[in-house]
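Have a look at these structures, which come just after this line.
Nothing in this text is a laboratory measurement; each read-out follows from the coordinates by a stated rule. A quick note: this is a predicted structure, and the numbers were derived from the prediction, not measured. Cβ atoms are built from the backbone, for glycine too; each structure is taken alone.
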Structure P
Amino acid sequence: MHYTTLISVPELQSLLHSGQPLMVFDCSFDLTQPTLGASQYREAHIPGAFHADLDKHLSARHGAPGAGGTVVASAADEPASGGRHPLPNRERFATWLSDIGFANDMQAVVYDRNGANYCGRLWWMLKWAGHDAVAVLDGGLQAWQAAGGAVASGDEPARFQSHFRLQAPLRRLVSAQEVLAQLGQPGQTVVDARATPRYRGEVEPLDPVAGHIPGALNRPFGLNLGTDGHFKSPEQLRAEFTNLLDGRDPATVVHQCGSGVSALPNLLAMEIAGLGPTALFAGSWSEWCSDPGRPVERG
């Protein structure tokens, strides 16, 4: 059996004992303290889990001009998006997966200890690479520990290299140019996952310009979780997104946030609700506001 959206702790425990090809990824991270996620991983993680670091593994390398002004080391590292956390291109991502021993026949399970804020990035990237068997551990490491799951410390042994083969993308990546071309058209509905004060332009702690893409709807990504740290029910999520869209076609949705990371809990939640798949503008606000020619809305 393959899991493609969420997986519960009991389901993961069963998988771990089944012998099915599986790789678990700990994606814990902290934007304000970029080394904290790796430290937390070494303190406690699900046994056998590999640490996938947002900066080191899930974003493009830096060093010649690339997309959106990003700096890259070579043509092979040309990013697939702009923004503060540019996506690595699919070929570079496949090389990394091969290097760590992830293969096409494996089920991937991703988690973090940050309310699914960071593990959604790897979930989406695997779908984008054509790999459907990837699921987010509902409730994250906290749910695993609350259920009495064992944890390991330190680093895990390296695995033998594999040869991960890219397949046709299963999710759609949208560029800043595409968003701009469709601005105000009925075929596009932008959903901004940032906190409401940032969306309104009242504060901007990370980017040089405050505000949002004109016409964007606001749904802070934390609204997808209940008080227990688990995703809300499909029925509740469906009702909330239907209310947000207010008659707009879910198929027109393009998700964004500050740098293409926290938009993904919204994208995943729409799929849990039966309203996906939808598209991702990975460059998000950080790429959009880097060009003064693009319009900005506040309020």
Structure Q
Amino acid sequence: MLICCGEALIDMIPTPTVEGPDGFVPHSGGAIFNTAIALGRLGAKTAMLTGMSTDLFGQRLADALSAAEVSTDLLIRSERPTTLAFVTLVDGKASYDFYDENSAGRMITPEDLPQTLPEQAEAYYFGGISLACEPGADAYAALCDRVHADHVVMIDPNIRPGFIKDADRFRARLDAMLRQSDIIKISDEDLDWLRPEAAALDQKAFALCESGAAVVILTRGGDGASAYFGDGRSLHVPARAATVVDTVGAGDTFNAGVLFRLSELGLLSKTALRDIDTGALSDALGFGARVAAITVSRAGANPPWRNEVPN
């Protein structure tokens, strides 16, 4: 089982109205939610761990998880409101304004975490704005500390500087989680934020390997993705050609594709990841790219089912 730990929210997507000006239509979303949905649709046994409201939007999110065959047993329910993200699209690229104060997702604490976690868990996936917004960020850091010794941990920081109130505190918490991770997936923009020194991206990625991760995956937008190993090896996989409607959920479904394929290959263990060869990892990244290419060809975060992904 793959456990996705982080935010679930409602993306308010601009949509033309009959009168002419754009309105906003609610779509279920959030980086970690999107990855959970994509994993469920691909056929991976998946659960989501997050704070979720009992309000109208929270029920919509829970129903979407169930429809994708994602377990909701680990949801932490409360009457606090659901986070809303209003999306602005420019040439298909999304930017966001979040309304997250006192939300069900943000306000979970380490004490709210489940006492018992699934014995069959293969890997825990963390990331998104949930790593920046306290007190929830502290809850996920505590969970990572609790599970990392015996389970594979994958982290995608997906850094949103606007959410970071105390950069030093955020960096300290994130650095601790990165040291506990086996797979770090990071975008070129996030890597430059995390390591602002003047150096090539390849150098920064190899330096990130020194945190202890078995693999660092660097996504470069339209230029594809690269992977780096602590022993100095690297590989590159080009992006898949696609007609881009928008980029909402692209990175999230790429992550799902990589995790799904590694699990399918029997490589989601600490030992297997340390010994993984470039061919197997290239296969996983290529599958992630195929999944992401389908997502960007659709409006909003709408990842494919397994039978829609070419082999």
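Things to note:
- Mean count of other Cβ atoms within 10 Å over residues 16-23 - highest-scoring structure of P, Q: P
- For helix-only ellipticity at 222 nm (-39500 (n - 2.57) for each DSSP H run of 4 or more, over all residues; to 500) computed as -10500, the structure of P, Q it came from: Q
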